[in-house]
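Listed below are the structures to be examined.
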Structure 1
Amino acid sequence: MKQPPELVGGAKVVRWSAIDGRHRPTGNCRHIVAGVLQGPAAGLAICQYEGETAYYLFGCDPEWNTVTDTWHESLEDALEQAEFEYEGVSETWNVV
């Protein structure tokens, strides 16, 4: 999976990781969009909107389009949520 653009979902990317064989979806969290249960993300991006202090964890498709999102008060909370959902991602973050 290629590197994401500078903005994902209109927010600045601060961390990102492709989700691949290095990771295990834990099943700890289920994302439902328009009534449809979503499968594992192709990539994760932790982003921050300009002027905000909170962070968003976006689950993305292979083209870095957002499919799911969760809101987090801190970067640490977003990182913890990502590991809760995808075991191993703590070891594969790319810092922007």
Structure 2
Amino acid sequence: MATYIALLNLTPQGVANFRDTHKRADAFNDLADKAGASVTAQYWTLGDHDGVLVFDAADDETAAALMLDLAAQGNVTTKTLRAFGPSEIDGLLAKAP
């Protein structure tokens, strides 16, 4: 499984419906489970981004499909980063010329 970090920002619709944010997060967790992915952390944040989502997915296509579905609901925009853990970065470094 690959790890992804998504930076979330509320849209005007998301702000208008802010009271439902936890319910929407739970719904996303269920959707991720059905797609074979798993959410490992969710945070609501202050600063440049309104939230951070950390999740594992089998591949980039699964991660992208989940983020597209999340964004299509209209409550958040997303920026998704592929994250590499210590063992993964060691493997990458071993392949570097």
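Bear in mind these aren't lab numbers, they're just calculated from the coordinates by the rules spelled out. Keep in mind it's a predicted model, so treat the numbers as computed, not measured. Cβ atoms are built from the backbone, for glycine too; each structure is taken alone.
Details
- In this comparison of 1, 2, the computed figure 3.2 for distance in nm of label points 7 Å out along Cα→Cβ at positions 19 and 67 is attributed to 2.
- When distance in nm of label points 7 Å out along Cα→Cβ at positions 3 and 75 is computed across structures 1, 2, the figure 2.6 traces back to 2.
- At a computed -3500 (helix-only ellipticity at 222 nm (-39500 (n - 2.57) for each DSSP H run of 4 or more, over all residues; to 500)), which of 1, 2: 1
- Identity of the structure behind 14.1 (criterion: Kirkwood radius over Cα pairs in Å, calculated), options 1, 2: 2
- Comparison of 1, 2 - label where relative contact order in percent (Cα under 8 Å, 6 or more apart) is highest: 2
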